[in-house]
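Take a look at the structures below.
Just so it is clear, none of the values below were taken in a lab; they were calculated from the coordinates. These figures come from a predicted structure and were not determined experimentally. Cβ atoms are built from the backbone, for glycine too; each structure is taken alone.
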Structure P
Amino acid sequence: MISNQALGIFGGTFDPLHMGHINPILEAASQLSINKIALIPCHIPSHKGAASTSSEHRLAMVKLLCQQYPIFFPDEREIKRNKPTYSIDTLRELRKLHPQTPLCFFIGMDSLHSLPTWRHWQELCELCHFVVCQRGGQTAQFSPQISQLLKERQVTMPGEIQRTRSGKIFIADTKPVAISSTALRARLAKQLPVDGLIPAPVVRYIKQHKLYTQNT
C-alpha cells in the first residue's frame, strides 16, 4: 500500500547552488504536487572532479536556500559518508527509511541521456521515479536504449507518480534555464554581478567567506 505524499530528491555538487537548479525543480514539483524535496550535496562526486568549495560551505549554502524556499530541506547523508558518492547508495538508504513512499528523483535532460552509464542504473529505476527537468540546449533525440526505457516507463499523468512508489519516468514541462555553475564561478571570480542567478542569501554568504575568488 502506498503511503504519504511523494518525496522529492535532488542531489548535486551545488558549487554553487543556483536558480538554474531551483526554478525547473519548483516548476516540476508544482506539476506533480510534491511539497517536500531533499537537497543532497555530495561530498566527493563520483562522476567529476572535486568541488571548488568545501563540503561545509556548500552545505551552508544549501541550508540558506532552504530557509528561503521551505519546500526544500537539507539532507547531509552524502557529506557524512566521506567517500565517493553514488546515487544508488543514497536511494537504497532512502528507500529503507521510506518503504512505501513515492520517491521522485529530479534529474536534468542531460542526466536522462546518460542514465545507462550510472552505477546500477536499472536498480535505480526500481527504487524511485525519475522526474526529468529540461535544461538549456538539451534536445529530445534519445538513444535506442533510452527510447526503449521511455516506452516502458514514461507516464504523462501526474497522478501515476503519486499512486506508485517507483519505476516511472515523468518529463516535466519546465522552462530551460541556461545557467551553469562553471559560468557562475567565473563571474564571481571576476566580481561580476550574479543578481537573479543565485539566491541573495547565498550571494551574501559567498561574499562574506570570499568563495570563488581568483586567489582561492
Structure Q
Amino acid sequence: MRKLKWRVQGIILDLDGTIVDSREAYIEAAKAAFTAIGQKTADMKIATEIPRRLEQNLPITNIIKETEAQKFIDAYLKTYYDVTATKTKPMLNISETLKKLSQKTKLALITMRYVPKEEVIKDLEKFDLAKYFQVVVTALDTHHPKPSPEAPTECARQLGIQTNECVMVGDSIADVRAGRNVGAKTVAVLSGIFTREELAMEKPDLILESINELPDFIE
C-alpha cells in the first residue's frame, strides 16, 4: 500500500514529550511538591499523572488533599521550571529528524511552559536544535493554553502561512485538539505520557511511535 504523503507549508511541534524527554523533570518536580506538603514519596505513576492533569486542566484533589493542592502545584511548577534545563534531554535521533523536516518545510515550536521564549531557545541551543525552528511560542506569548487555537494560530502567523496548511505534532490530547481547532493536520506521538488509547480517542490523522517517523509522511 502506498504510504500517505502530505504537502504542507509548515509543521508546528510540541516540545515536552515530542522533541525532548521530560520524565526526569516531572519526577524531580513531584518529589519537591510532595516534600512541600510533608510527604516523602512520589512514584513514577503519580509523577507523570500530575502533568497529565495539569495539561488537561483537571483537578488533583483525589491525589492531594484539597487544602494542600495549591501549595503542591506551586512547588511542583517552580521546581519543574528550575530543573528543565538540566533534567530534560533530546529524544533519540531528534537532530537528524528535525534536519530532514526543515529541508521539506518551515518548522515552529510550541511549549506551554510559562517562560520567555529566549529560555527555550537557549535550552534548544544546548542540544544544537534551535537552528531548525523559525518560530518559538511559549505560554507567555498567548492568553490561553492549548487546546486553545491561539498558540498554533500565532505560529502560523509568524511563519506567514495559514493554519490549514500546517501539521500539528504532539504527545498530548491538548496538542491534537489544538491542531484540530485550527484546521491543521494532526499527528500524535507515543513518546510522551499519554497512551495510544487516550490519543486515539481524539482521532488524530496519524499516530506515530515517535517524531522520527514523521519525515516519511511529508513530501
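At a glance:
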quantity	calculated
Structure responsible for 3.0, with distance in nm of label points 7 Å out along Cα→Cβ at positions 74 and 186 calculated and labels P, Q on offer	P
Which of P, Q yields 22.6 [mean count of other Cβ atoms within 10 Å over residues 26-33, calculated]	Q
